[in-house]
1. Work out the source of 16.6 here, i.e. which of I, II gives that when mean count of other Cβ atoms within 10 Å over residues 111-118 is computed.
2. With Rg/Rh (Cα atoms, Kirkwood Rh), for residues 71-190 alone derived from the coordinates and found to be 1.04, which of I, II does the value describe?
3. For FRET efficiency 1/(1 + (r/R0)^6) of positions 127 and 143 (r between Cβ atoms, R0 = 25 Å, to 0.05), which of the structures I, II scores highest?
4. Consider the structures I, II: one of them gives 15.6 for mean count of other Cβ atoms within 10 Å over residues 63-70 as calculated from the coordinates. Say which.
5. Out of I, II, which structure matches 3.2 when distance in nm of label points 7 Å out along Cα→Cβ at positions 151 and 199 is calculated?
6. Among the shown structures I, II, from which was the value 50, 41, 36 of Cα extents along the principal axes in Å calculated?
Structure I
Amino acid sequence: MVKISAYVITFNEEKRLGKTLDALEQVADEIVVVDSGSTDKTEEIARSHTKVRFMHRDWISYANQKNFAQNQCKNEWLLMIDADEVLSDDLIAEINEIKKDPLYMVYKIRIGDMFPGFKKPRRFTKMYNLERLYHRDYATMYPDLLTKDRIALTEDVRVGQLKGLVYHYSYLAIANQIGKLNNFTNQVLETALSEGKHYSLIRLVTEFFRQFICYYIIKRQFLNGRWGFIASVNLAYFRFVKIAKWFEWKATHTDK
C-alpha cells in the first residue's frame, strides 16, 4: 500500500476549501496547504482537518508556489489539487484502489466545470485532462514558470488514465472571476515580455471573437447553458485583455 501526499495552494479560499479537504482526506495520508497570506478563515478551515500541515509562503507565481508545496510533501506519491477542486466519489474509490498496487507511475485525471445548481459536470462538455497523480521520481512541478502550472514528466514513462472526475468549482461570482483573470493577465504579460512575444493589430481586433467561438462552440461550453455563455465571454475577454495589456506596455515603455 503506497502513501499519498496531496498538496494545495490557497489564498482566501474559505468558501471552497472545506469540501476540497474533506474529499482529499479520504485518499491522502498527508495534505500540505501552502497559503500566500489569506485574510479570511482559510487557515482556520485548513487547520481543522487532522491530516493538514498548514504553512505560509509569499506569492511568486502559480508554478513556483506549487513546486514549493510539492517539495514539502513527505511521501513519494503526490496528488496536486487546486483549492476550488473536489474529488468525486468515483475518483476517491479509484485512487484508493490504485494505492494498493499502482500500475503506472503517473496518472491523468479529467477535470469538469461545476456551476451554480450543478450536481455534476455536464456530459460531452470539454474537460481538462491533466497529469495530477504521480510518483515524484517520474514527474514534477517546475518552479521557474510564471503562468503555467502543469506537471511535467521527468522520465519517459507510460501514463495511466483515471475514469473518475475532479469537480471544478471555479465560479464564485462574476466579480471574483474577473478580478482573478485580471491579476492573471499581469503574469501572462510578464511571460510574453520575457519570451519576446509580438502581437499584431489584427490579433488584437479579432482575439475576443475567435476565443469566444473557441470556448462556446469548439470547447462545447454551450452545453452548460447560460453559465457556459457567461464563462465563454469572460474567458474570451481574458484572452483579449492579455493582448491589450501588451499593447499598453509597448506604448508606455518604448522610447520615442
Structure II
Amino acid sequence: MPTALVNGIDVYYERSGEGPRLLFCNGSGQNLETSGMLVDVFTARFDTVAHDQRGLGRTAVPPGPYTMAEYAADALALADHVGWDTFRLVGISFGGMVAQEIAVTAPERVERLALLCTSPGGSGGSSYPLHELAAMAPADRAALAMTLMDARFDEQWLAEHPDDRMLAEAMAGRRPPESGSDAERGMREQMEARRHHDVWDRLPRITSPTLVASGRYDGIAPPSNSEAIASRIPAAELRRYDGGHAFFAQDGSAFGDVVTFLAAD
C-alpha cells in the first residue's frame, strides 16, 4: 500500500490511470475504500492521485486540532511526492473546500479546477454544520440527513424514484466509526476544521479555468453557495444539475461535463 510521509504524517494514497495529471479531494468522512467508484470515474481519463485525508481511512490520525490549511498542505505535499509541479484538481463537498484552499494558496500549480457541491464559507455562505448532527437522536438525525442530501427526499418521492431510494439507502447504511476509536476522533477533527472553512476573501486569487457545479436541491451546500464561489473567481463557469448533494450520481450528464472540462487543453 503506497504511503507518503508528508507534514510529519503517513498519508495513504493511490495512483491510477493515464492522461493529464489530476489530484482528487474527497468529501466529509470519506476515504478511498468507501469512494472507489467516484475515483474510478476519473482514472479512465486521467493520471489520478487520490488520498485518505488526515484522520481518515488508512492515513495517520495525528493529534488535533486540524486546520483547512493543513489539509491543503497535505495535498500539495503529496503532489510534490509524486513529482507534480502542476496538476488539475477536483474536489467534492469537503474536498471542494480543500481544493479551494489549495487553489488560493498555490494558484500557479492548478491548471484546471472543478468544485462540486461545496461552499466558500464566510460571507459567501457555509455548508450545513454537519458536526451538529452528532448530538441529535438517531431517528431525527437520519430523517434530517435525507432532506439535507436532497430536499425532495421524503417517503413519497423515494417510493416513486427507485434510483434515489437506492442512493438514500446506501447513505443510511454507512456505519459511523466505533465510539472512542481513532477513526471517530479523526472524523470529529475533520468536522471541526470544516466548520471554520473560509476562503471567501481569497477566492479572486484563483487564476485557473474553474467549473463550479451544484445540485438544485442540495441541503448541505445550497446552490447559492456555488453561485457565490463562481462570482468571485475570474475564470469560473457555473453549472446546475438535477439532484441534491450527490447530483453527480443523480444527473447522468454531470460527470461527463466535469470530465470533459478537466480534460480540456
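No value in this document is a laboratory result; all are computed from the given coordinates. Computed from a predicted model, the values in this text were never measured in an experiment. Cβ atoms are built from the backbone, for glycine too; each structure is taken alone.
1. Working through the options, I get structure I.
2. II
3. Looking at the calculated values, the largest one is II.
4. Working through the options, I get structure II.
5. I
6. II
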